[in-house]
Structure 1
Amino acid sequence: MNKTSVIAAAFIAALTSCGKKTEEISPIKKDVTELVFASGFLEADNTYDLKAEVDGYLTKMAFHEGDDIVSGTVLATVDNSENLFNDESSRALYTIAEANTKMNAPALLQAESALQLSDEKKEIDSIQFSRYKVLYEKNAVSKTEYENYLLQFATSKANNRSARENYRLLKQQADQQLINSITAKKIYSSQSSRNSIKAVVGGRIYKKLKEPGDFVRKGDVIATIGDPKFIYAKVNIDEGNIERIKIGQDAIVKLNISKTKTYKGRVSEISPSFDESSQSFICKIVLSAPIDFTIIKTQLQANIIVSENKNALLIPRKYIDFGGYVHVKGKKEKVKLETKFVSNEWVQVLSGITENTVLITDNIAENKTVTSEAGAQISSN
C-alpha cells in the first residue's frame, strides 16, 4: 500500500549562479511533527453480522435499513420444517416417557404385581419350610419331603430377588428414558427457536443483505448491526509503520467526502493480529467529539502524530543520496549522515553536519526523489 506524505514548509535556497545545475544550501531548523498516514473508513462500535442459524427460505423480515432495534427482537423467520417436526416429536416422546415413570405406569404396575406375588409366595414357602424342618428334626417326615420344601423355599427366594431386581431395572430405565427425553426436547426446542433470527445485541440496522423468499444457509449474513451512538475511524497501518503506532497517540482525521473539514481523534486500540484481507494492521481511532456525518463505511484519511521535534535540523531530500551521504562544500569526500526520517521532500538530520554547513548538489534535474511511508509537518518559527 503506497502512501505519500507531504512536508509543508517554506524553504529558500541560495543559487551559486543562474543557469547552472549546481546549488548550494545550508540546513535549516524548524519544529517538526512526524506523521504516519493511514486510510480507512467510519465504523460503528460493536458492529456484528446477523446470521442465519438454519437452512431454509426467509418467510418474514421485520426490519429495514436504518431501523433501531433492541436485543432479542425477532428480525427474520426461516422456514425449516425439519426443526419443527423434531420439536413436536420430542415433546410427544417426553410426554410418554414422563408417564412411564409414574407409579400407575402399566409396565411398573405389572412388575409391582409380580413382586407382590413373589413376596407372598416366598412368605408361604418360608412358613412351610420351617414346619417341615421341625418335623424332620423330630423324624416325623422323611428327608426327601424336607429337602423338597427346602428347595421350594430357596427357589421362592431367588424368584423374589429376580422380581425385585426386575422392578428396579424397569423403574431405572423409565427414569433414564425421561432424562433422555428431557434433553432431546431441550435440544430440538432450541433448534426450532433458531428458525427465528433474533438480534444478539441492540443497535441500528446498517445493511440489509437478504429479502423475503431468499434461500439461506446456516451462517449466511442477513444484516449488519452496530451501535449508532459511537462512531469511530477504523484505519489500516502498513507493516513498515505499525511499530511506531502507540495507544493514546493523537490523530487528525479527514473524510473523503470533505476536502477541508478535519476531526481530532486518538488511537484507542491496535488489533493484536495481522489482517489478511487488507494485508495491514487494523487500528481504532476514537474521535474526540461526536461526528456530524455518521454513515458508516465512509472512506477517510488519517494522520497519526508519532513524534514532535523542536528545532529539528532539516535538509532537502535531493541533497542526500541513497546511501545517506551528502556533498559538503570544501570537502572532497562525501559525509555520512545519521537521519531520523526521510520523506519525499525533506530529511531530518541527527548528526554529521551542523546548521552552518554548506551542502552542494549536482544534476538537480536528474536527481530522483523517494516516496516515504511517513510524513512530517514543519511549523514556522
Structure 2
Amino acid sequence: MMINRRQGDEAVRLLKFVAIFATGGTERQFVNLALSLEGSRFRVHFGCLRRWGQLLEEIDGRGIPIFDYQVFTFRNLKAVRAQWRLARDIRRHGIQIVHTYGFYANVFAIPAARLAGARIVASIRDLGVYLSPRQRLMQRIVCRFADRIVVNANAIKDWLVADGCPADRIIVIPNGLDFERFRPVERTGTLHKEVGLPAGAPLVGVVGRLAPRKGLEDFLSAAAVVASRFPSARFLIVGEEVFATRGEAIWKDGSFTRELKRQVAQLGLNDRVVFTGFRPDVERILPELTVSVQPSLSEGLSNTLLESMAARVPVVSTSVGGAVEVVQDGENGLLVPPADPDSLANAICRLLDAPAFAGRLAEAGRRSVMDRFSMKRMVESTSDLYESVLNSNGHAQMRTAEG
C-alpha cells in the first residue's frame, strides 16, 4: 500500500540511496542534489551499502541521517537480511520516496522499497559497459518496479529503450553545476609549483577516476605525440583508482595505476606526466589547465567536462555518450573519436597552437553550460519529478530540465 504524508507533516520524506560515498561523478551529483533540496518540501535521509567515502564529512556536517547496511557482497543471506532491514526502516521512518543511484544501489534497494510500499525513482547514469549480461538483466528486472528512471543524458535513454525499457518511464535530467564554485579565475601558477612542474608550462589534464574505460591509456599515447610537438607541455592525471571490496574491507588494488605508470615510462614521459592522486580542490585545479581532456571510451554525462567548461577551460572530448549533447565540435570544444590517440593528440595540439581559438571555445563553452546545466534547474526538475510520483498514477505533468 502507498505510504502517504504523515498528518501535519508537509515535507516529503525522501530516502536517497547509493552504494558508497566515494568522490565520483554520480556520488557528487547525488550529494549536491540532496543538500540543495528545499527543507520545506523534503525531509532527506541517506542510505548506503557501506558507510565509506570522502563525501561523508560533508553530509555529517549537515546532521542528515544515514542508514548503513554493511553490505559487501550480494552472494550471501546477509544481503537479503539487510534488504528486510531497509524495508523495515522505510516503513518505520515513513519514507515516501526512495531514489536509488547506480547498479548496486538499484538492485539492493528497489526490491526493499517495493516491499515497503514506497514510491521508487531509479537513476542510471552510464551506458552500462562495465556490467555483465547477467547484471544488465538484473538491473532491467528491478527497474521494472520503479515509478520513474532518471538518466542524465539522452544517450542513456536511447540505450535503455533499445534494451527494452518503456520510454515513457524515463526522464532526462542533466547534471547541475554550482557555478560559483567553478567560476573562471586567472591562472596563478601555484599548481605548477605544488606538483613540481616548470613555471609557465602548458598543462594538459584529465580529471576523474582511474579506470580502464576512462581512456587514460589513449591519453598517455596522445601525450607522447603532443610532447614531441610541444616540448614544454606537461600532463596531469588527477584522481585515484576505483575501489573494490575484499571480504569485510574496502581496498584499492592499485594495479591499474601501476600499469599506467609503466606506460608512462615506456613512452619516455616520466618527467612530463604527474599523477596527483585524489584532490578535493578540483575547482582550483581546473582553471590552471591549458586544455582539459575527457578521453573516455564510454560515458554518460561527464561532470568534469561540464566543470571544465564552466571554469572557462577549453575542452577536448571523445564523442561518446552525453558528450555529443554538450560539445559542438569547433564551437564550444573539440570532439574526437574514442580509442583514437592520434586524433586526440591532434586536437590537443590544435588548441595549444592557437591560444586565441582556444579562448573563443572556452568562452562559448562556459556560456553553453550556464544556459543548460544549472543546479537550480536540476533541483527544480527533480523536485517536480518527486511530486509527480506521489500522486495516484505517477503521471502528473512536470517541468523538464530542458525547458
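Here, each number is a calculation from the coordinates, and none is a lab measurement. Quantities reported herein were computed from a predicted structural model and do not represent experimental measurements. Cβ atoms are built from the backbone, for glycine too; each structure is taken alone.
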- request: Identify which of structures 1, 2 gives the largest calculated value of mean count of other Cβ atoms within 10 Å over residues 153-160.
  value: 2
query: Suppose you compute distance in nm of label points 7 Å out along Cα→Cβ at positions 201 and 297 for every structure in 1, 2: which one lands on 2.0?
result: 1
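Out of 1, 2, which one gives 289 for volume of the Cα convex hull per residue in Å³ as computed from the coordinates? Write down the numbers at each step before the final one.
On the way: 1: 289; 2: 137.
For volume of the Cα convex hull per residue in Å³, the value 289 is produced by structure 1.
When relative contact order in percent (Cα under 8 Å, 6 or more apart) is calculated, the result is 33; to which of the structures 1, 2 does this value belong? Spell out each step's value before the answer.
Numbers: 1: 33; 2: 15.
Computing relative contact order in percent (Cα under 8 Å, 6 or more apart) on every structure in 1, 2 gives 33 only for 1.
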- prompt: If we compute FRET efficiency 1/(1 + (r/R0)^6) of positions 185 and 265 (r between Cβ atoms, R0 = 41 Å, to 0.05) for structures 1, 2, which one ends up with the highest value?
  reply: 2
task: State the single structure among 1, 2 that was used to calculate helix-only ellipticity at 222 nm (-39500 (n - 2.57) for each DSSP H run of 4 or more, over all residues; to 500), giving -10000.
output: 1
task: Give the label, chosen from 1, 2, of the structure having the highest value of distance in nm of label points 7 Å out along Cα→Cβ at positions 89 and 353.
output: 1
